[in-house]
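Structures are listed in the sections that come next.
Every read-out reported here was derived from the displayed coordinates using simple, explicitly stated rules and does not represent laboratory data. What you see is a predicted model, and the numbers here were worked out from it, not measured in a lab. Cβ atoms are built from the backbone, for glycine too; each structure is taken alone.
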Structure I
Amino acid sequence: MGKITKLDFKTNFFLYMTKAKKVEHMPVTLVKNKKRMYVSTIRPNEVYVFENHDEYRRFFKMFFDNVEDSLIDLAIYTRGKKGQVVAIKDLCKQIIIKNQTIDAYAKMDKDKLEEIHKRGKFANVDMVDYCRALDICAPANQGGILEKSHCDFFGCDCRLCLAEHFSRCEEYDIPDTSYLDEEEQAKVKKLIDQVNKKID
């Protein structure tokens, strides 16, 4: 982690009065391969401090390419006297994670989808459909318990949560359906039939 940038008295006083807590962000560096950010517990009062807008912008560039100032500036809480940027940590994470999710699905073209289906696998988009059809929530810890942090992060929007969860890989094994009741198996069969039609 990098050092927290020093701020002037007025900006520090503003942060103190609004109960904002400064936390370190990862060091901003040039990266060959984009980093991945994951959902974690929301801490609404935490803020990152960047030396200037350029460093702030480069922070986002470590995770995705198409960085638009109009979007990332939504996370700016205030600015210091010397041009430092104070940004709301959780808004920065929301912007990064949602852009990573969009990028992952944008790479899934028709040819790639057909290749995955020919290997007898589900693509990430199929897994989202599968879970939605069965009303399954995706993220769980090793004990199979739903991670509350995901519900909080996505405002209990299961569609967004599933999309993020399955954006991490392009293909998945078709899940075992033997434990499902007849109605649920019919839903899965319909989904698999749709996948098979795409292959033919």
Structure II
Amino acid sequence: MMQTNNQLSQYSEIGLAALAFIGFVLRVRGIEFGIYLLPVGLLGLGLFYVGQVFLPTAQQVSPSPSRFNPLSMLVYLIALAAMLGITFKLSLLPYATDVLKYVLASFVLSIMFVLFQYRVSQQPVAILHYRYLLSRCVLIAATSFLFYITPYPKIAKLYYPDKPEYVKALENYLKEPHNKNYQKKVKDLGDF
């Protein structure tokens, strides 16, 4: 039964990641359905990570009798924040880079704690759980870092390759989101 739960969760994770990737490809291709598919995949992935806390393996390695594992919960909440930050960045919302910066700092700390727990664990179930948790931390942190270093104009050029004036206006707006002139220019040019 344990193996079936792990396989089901792996397939769910891969399916949601594939859904987000397909949404991104459709978005870049200019197909409107990608606009909706991308956040559904990413946010679904974030909620999936939070749901991982309630799996039997996370509860078996819990240090408390209530079967609550605070380290797992912390890591999966950071993973949710990472998915939100990536969604905001791909939606070209201001301050998404700041969200990803805090997510990366949190991941560095959580990787250290998970690595420590992995090294001191004696139970085979705990070793497997922390190995899985460590691999998720590294994978999501690397993905978050990739989106953190990707500049907004590059994403905007992917989305709007035939509208350079809109991309330039969007770039100016994202540098200074409180500037009313930039907001108006983006709004005026954005009515396609």
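When semi-axes √(5λ) of the Cα gyration tensor in Å is computed for each of I, II, which one produces 38, 18, 12?
Values: I: 41, 19, 12; II: 38, 18, 12.
Answer for the origin of the read-out: II.
Something else about it: Who wins on Cα Rg over 2.2 N^0.38 Å, for residues 22-85 alone among I, II, i.e. which is largest?
Comparing I, II, the top value of Cα Rg over 2.2 N^0.38 Å, for residues 22-85 alone belongs to II.
Continuing with the same structure: One of I, II was used to calculate relative contact order in percent (Cα under 8 Å, 6 or more apart), giving 16; which? It would help to have the intermediate numbers written out before the result.
Working: I: 19; II: 16.
The value was obtained from structure II.
Supply the structure label, taken from I, II, corresponding to Rg and Dmax of the Cα atoms in Å, for residues 94-173 alone with the calculated value 18.5, 60.
Structure of origin is II.
Tell me which of I, II gives -13500 when you compute helix-only ellipticity at 222 nm (-39500 (n - 2.57) for each DSSP H run of 4 or more, over all residues; to 500).
Derived from the structure labelled I.
When FRET efficiency 1/(1 + (r/R0)^6) of positions 46 and 134 (r between Cβ atoms, R0 = 41 Å, to 0.05) is calculated, the result is 0.70; to which of the structures I, II does this value belong?
Working through the options, I get structure I.
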